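Each structure below is given as structure tokens.
FYI, it's all coordinate maths here, none of it is from the lab. Keep in mind it's a predicted model, so treat the numbers as computed, not measured. Cβ atoms are built from the backbone, for glycine too; each structure is taken alone.
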Structure P
Amino acid sequence: MEVTERAATSGFIAYRRADEQAPGDDVRKLEAAARPEPLLKKWRDHCSPGLIDENGKVRNVFRKTIKHSDDPVSQVIKEVNRIPAAVADFERALAANQALDQLTRDHVNMPVYNARELQQPSLDSNGFVLARHRSEVGDWSDEREVAAVYYAEIAHLVQALTGASHAFSNNHLRRQSEPEAGGDGPLAKLMAQSRGPVLGAHNDFTEAYGEGILKTIAADGVPHTQTFGLTEAMLAAGVDEALLLASRILVVNTWRSVTPGPLQRFPLALTDRRSVPADSLHRATIGKVPSGQPRGGIEIFSASHSEQHRWYYYPDLTPDEVILWKGYDSAEVPAQPTLHTSFDDPQTPPHARQRRSIESRVLCLLPG
């Protein structure tokens, strides 16, 4: 691939470290010690009723139930921060999390190029594009409004871009670089990692995803993979196994900033997928994986460092712009994934707004 651009910035990309460099027993112990859920379960009765469920999960993560109120995560952080013994527990979990990161990841300073300077990028060539789109959503923190308005908007946008006969979106995730009003502390840092910017090179799907979707549809919605709500929408529209078998299945990831003004903190970086050698990719199954079928886990790609990786980002992204990239394509075996990650741009102004973003996946059906 011919390279002529000059890097716009640089950033530390978090890569997976090779397995032999991360002893399995040490990793498992640190993973267990770093999990916030057992501690949230331990302290749930010291927090307001209904904030934390019986499994130690914060209910309705980053969802405002009353306009102008704190989101549930911020409220949990505030209440935990008032309990010294709880803070000490989460300090130990945070230390384990940081040790785990050092043991399992390589943080490599990579050049990041300005994607706005690319000539005619496409999903099929470099793997990502930028589209202008003004949403009718008025309050991005209102989950019901996002579901009622944005899913149809984003599905229509992707359908027009790809020429798909069908396009489905039925799920979204709102990320932010810090809890809205919860303050600092170890739990705030741990929660920022679960619903904040994802700092690690990855792709959400491998070639296995299409088979999981097909089995889920054939089983009338019983999940054989993480569906992100897509199969529910497909079944409601009358999609069946025969249509899937006759179609090319394409999943397009979509990502937009909902930060007021230009986005400058924790922008999204993507690789030109043609720059990703196969030997830098690693498969991992995440999510709930029961011993038998069906299962709800999903196989993803993580990545180890390669000098061939060529990273891009869109500087000063506005709320009227959407990044779209190819997440899965049943026509491509082996997969040629578009790795992506957020990164901490050293050029970020010190008083830049905290990042708010919305991501959603769109599953398309095209002629096979």
Structure Q
Amino acid sequence: MLKIKRFLVLPLLCLSLLAGLNSCEEKPIDQVILPQNLTWKIDYATSPKGKVTITMKADNANYYSAIFSDLNGDNTIETPTGIASYTFGKDGNYLVTIKAHTSAADYIKATDTIRIEAVTLNDGYSTPSSYSGYKLAWADEFSGETLDLSSWGFDVGNGSGGWGNNEWQYYTSGNANCTVANGKLTITARKESQGGYNYTSARIKTQGKREFQFGRIDIRARLPKGQGIWPALWMLGANFSTVGWPVCGELDIMELIGHQPNRVHGTAHFGAAPPSTQRTASYGLSSGNFSDAYHVFTLKWENNLVEWYVDDVKFHTLTPANTGGIYPFNQKFFFIFNVAVGGNWPGYPDATTLFPQTMEVDYVRVFQKN
């Protein structure tokens, strides 16, 4: 049923301050013109399953919003075009609230129910749970209900100079930005104020808990998109706290800048002082975006050799021969997973950027040779 906010128009009251003064004329307040004739259509995607797109229309609307309510709470998406998408991670019935706005306070709204069926994490590419000649050294399948704090910790805040990149997000340690449920880790970037910043997100790391030297690393993930959105799956040298960056070395298994949602980058950073020397390459999909389905980002890492893969296709190689002899990549490294908002490289959100944006990780696995 259509629900319309109602507004009472009150006449301006004029009181005579001195006896004998003529009363002033009443000045009416202009009545707000609300949108009318709100309609909407819900489309269910075949891949990835669980994704829905709502197309909203109304007369006299300046913009629209849709509130998708799921197990993680309410997720509000504002859109000037009336088109909003959201991906649910589990079967069930979910409420969506649809609004056509004159302003933030003046709108008409309606509710509808979304039925999600046959959601599976098998949408997209997968890799095996074992390899000949390798043993599983460590894995997180995110099969519990909370983040495993024996393996992971949080970075909190905005770092120094926006984590050295003039980023706009404030990283939190709460479950508003980092959840584990339905067999996946979800890191969510939201447009909300905290710590003096207008966006929140999460950045988790295995520093001091899970550190590795060499192996095959598989990370299966579905990535966010949008101008100014910057998801990353990466590693820093375990001696970071003592020697600093970039001396410790950095291996970016996957980075994506949200205005190029069909392309990821693999990069090594090194050098004696900031900013760094880097060797980088990119991989682009022939069709679709990395937000459409799960892909596997792999690092094959041996003594004096690092190789980057997407869905088992190699696209980048690093050896001491192409680093000028500076090669800090034969030591132990730890993992960092995060979604940044803004920064020197991806640029900053604009009116086209929809929030919230999520990075979903199905698993991370580290295999080492027998």
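Summary of values
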item	result
Structures P, Q, by FRET efficiency 1/(1 + (r/R0)^6) of positions 102 and 334 (r between Cβ atoms, R0 = 25 Å, to 0.05): label with the highest value	P
Identity of the structure behind 2.6 (criterion: distance in nm of label points 7 Å out along Cα→Cβ at positions 78 and 222, calculated), options P, Q	Q
Among P, Q, structure where distance in nm of label points 7 Å out along Cα→Cβ at positions 54 and 326 as derived comes to 4.6	P
Value 0, calculated as helix-only ellipticity at 222 nm (-39500 (n - 2.57) for each DSSP H run of 4 or more, over all residues; to 500), assigned to which of P, Q	Q
Test item: relative contact order in percent (Cα under 8 Å, 6 or more apart) calculated as 26, pick one of P, Q	P
Test item: log10 I(q)/I(0) by the Debye sum over Cα atoms at q = 0.06, 0.10, 0.11 Å⁻¹ calculated as -0.23, -0.66, -0.82, pick one of P, Q	P
